[in-house]
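Please treat every number below as a calculation from the coordinates, not as lab data. As the structure is a computational prediction, the values presented were derived from the model and not from experiment. Cβ atoms are built from the backbone, for glycine too; each structure is taken alone.
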Structure P
Amino acid sequence: MKKRLVLIIKEKTIDLLLGMGKIVIASRRENYCTIRDLKDMLQNFMRFNNIKPQELENLLFIMDFTYLLPDIPPSSLGYIQIGSSTPHEQFKIEKSFANIDLNIYNLYLLSTDSRETQAKLANFIAYLSDKGIDKIAINNAFANFNEEREKSVISALYKMGKGKFKIFPSHIYNVSNYLVRENMLFLNLLLYNEIKKVMTSILEILQELTINSPLFFLQGNGTLTNLEGILASPINSWQSLLASSLIGASLITGEKDCFVLTEQKNNFLQINMVQKGTPRCSTPFAYLHGLTMPPYYPWRKEFELAAKNNDLKNVLEQNNLYSGQIPVISFLDSVKDYWLFPYELMPLENNLAIMAAGAFQAQYQLEITSTTQDMSPDALNKTKKILKQKSDTLLTQHNIQLGNITYDYCIIPVKYNLQNVSTVRLRVNGEI
């Protein structure tokens, strides 16, 4: 059986865990100053455990890149808003991350195909170039059902800018809310240079150690993505450490549906939930430093310990999605001293082995969409077939081989359009 390596990278520590199947057989924690320290850690860990590079089936990273946000250097970016009925110049990210010196230069385009638009783009590019800005975010009000307007602007930017601008498009997120896409764009753009530096160093280290295994990254929703996916949207790594613990707790206890008490801060408990072995995600939104985010991250509920036992029972019952009681897994030793739970309490130590087991259990996920006005059965079947072919092509291009693949189609009516457009979404899940 081939070996798998989990790397849990935090701000000051790196944990290395070696697994066979879904079982951890060796682990080591090291402090580090720079990411280049990973080379000696890996080299020593592999030598001590007699691991040959070719024996590693894959490398799984659990790394919440949002820890880099407080140290982001002064940043400037261009921002193009397309077709919004309410263009704006006051951005919430500037208040949520007041410590970051962020300058946003904004351009509003009502249309994308006129001569006036081309002139505006040319002037905007010249303006950004004079200021030494090389990153542009684009947010299209119609991104969820008309990508072409955005793609035409991207094409013009590449042509006029001669390829020197890094473009961050909005249509890749499959998020319908305009302001949520804006938050994702800004956060991903801020993180891009820092994560690129980190990953460039990691790739150099792996090459020096002749490790050529595929790399996968755990996301906050409990699924895996590849290097291209995490570079495109590093903000998806937010809450990935919590996600690994939730999946691992479900796997170790065998409880597919359960509450998990994960953290105690001051006088509050954090309650999370697992559904069908994966984290229940926040709906309709999640919140990061006050910024509205899509529902891609673990749901949580805080409970004050000073409250009465019956209040906790009410919190659990109000958020229980099932007709009967489900177990409560607790990572907190102190909880049993406070409460006699009406629900079955299952104490469990949240250790590195549980987090690694969560990464081993997590499935790779690919999500793609298409829009259509024709909702006839024949048209929908044709759209689904095209999406499946596209997903198979993408997996082949990235050399990703999955087992036990499932194809989940969902039809989502697009709000606020006069053309009765619907989005057909395909989620492909499978074991790596």
Structure Q
Amino acid sequence: MPDKKTPQLLSDSKFFTRSTLLVFFMSILTMVIYNYRLYQSIFVLAGDSMLYLSVAQNFVHTGHFIQNSRLHEVNMVVPPGVPLLLTLVLAMTHTYGIIIFQYVLFGLSAVLLSKAAGTFSKAAACLAPLLFVSSCVYAGFPNPSTLMTETYYIFLMCLSLFLFFHPSMSNPKKVLVLVPVLFYTLLVRPVLGALLGEALVVMVVFVLQKKIPAKRLVAYLVSFAAILAVNTCVNYRETGHLIMLEDYGASAVYIANNPNASTDAYNLDLLDELVDDYYREIESNPDLDRYQKNVLEKERASEFISEHLPLVLKNAAIKYKHLYLPNQWNWNFLFLFISFAVLFWKKKLSLPAVLLLVTAFCLSTIPPAFGLYSPRYSTPCIPFYTLFNGILYGLAGEAVWRWLCRPKNAYSSEEAPRG
């Protein structure tokens, strides 16, 4: 966790100030203008959008928590995090409420990064949200104009970073708040579940150090298990299968790690060339539902990984480079770790805090490299890049400004009076 010497520039009494309101509204306005010029609209339903929206609409109107936008895969189960939030919004407003809700989440994400960066310097508090919004415009994700999971899990990641750096909370209290946030991140984006595992390990350490009561850890674990059990029962009611979170993810893992693919598995544009006859046989079998197809594809994907591990790791490394180290991100990746080093050197972060952040970055970015390649899947790096690059640029800028404004000696060494 952050060192106690970290300057407390973050206001403990007021979350929204004039500067944070400016960040909030300017980030929203930027995306509204960008989306209107790009799509001639500020909200577009495309791709997986209807999957999540149809689950929420069905639950509100019929009480069934299942999608019906893909009629050829009526039993497809999506993670419950986003549909649950959409259900709350639809219950209180209408579809237009989702538009407002997503733009509010985007604006809050920028504010949370500004607040987190503000614990280190005032300049960083300005630069971090600016980098965040510009990165989203450049990368195209997260974009509040499209109903996709990115807007939601990026908000949760920004909230987690804000809580991590909050100066008025003790480290045990931070963990107690972070664990539920990261659990909901798991419900939104299961591939980020490793972040919850990291937080639980830290919580266990605090329990062993008697900084957190053991009963609190037990209560959390029981609550999480109960929530997952309820969701599994709901999915069983809808599909007749015991599905905890989703039943379609194995397809991407199968395709991405297939050693028999005729092209490199990181080229999503050549998807037809990445599948073999067995995959086509599974997907075209009318007697198999989505869950059964997922089970077969998961089994074959496990065989690929266990029997061709060196090749799988090589392809994952290639995809990792394409996701997080293309030309436009190379400096960001380097500056991220320079920022960690500078903050540790200046005693603004302790060594355990740096190790936790590096681990969190790796756990956020490595799992997507074992799936199909798409620029959209690089989104988890954005909160880390923009926050810590903003901090690094802010500290560097303030250091240069102090050097330029340093007091001048009244006399030079030659002109100084003698005697």
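Brief remarks on what is shown
- Top of P, Q by distance in nm of label points 7 Å out along Cα→Cβ at positions 134 and 246, largest first: P
- Here relative contact order in percent (Cα under 8 Å, 6 or more apart) is compared for structures P, Q. The highest value is that of Q.
- A value of 5.8 for distance in nm of label points 7 Å out along Cα→Cβ at positions 30 and 374, calculated from one of P, Q, originates in structure P.
- Value -10500, calculated as helix-only ellipticity at 222 nm (-39500 (n - 2.57) for each DSSP H run of 4 or more, over all residues; to 500), assigned to which of P, Q: P
- Winner on mean count of other Cβ atoms within 10 Å over residues 110-117 once structures P, Q are ranked, highest first: Q
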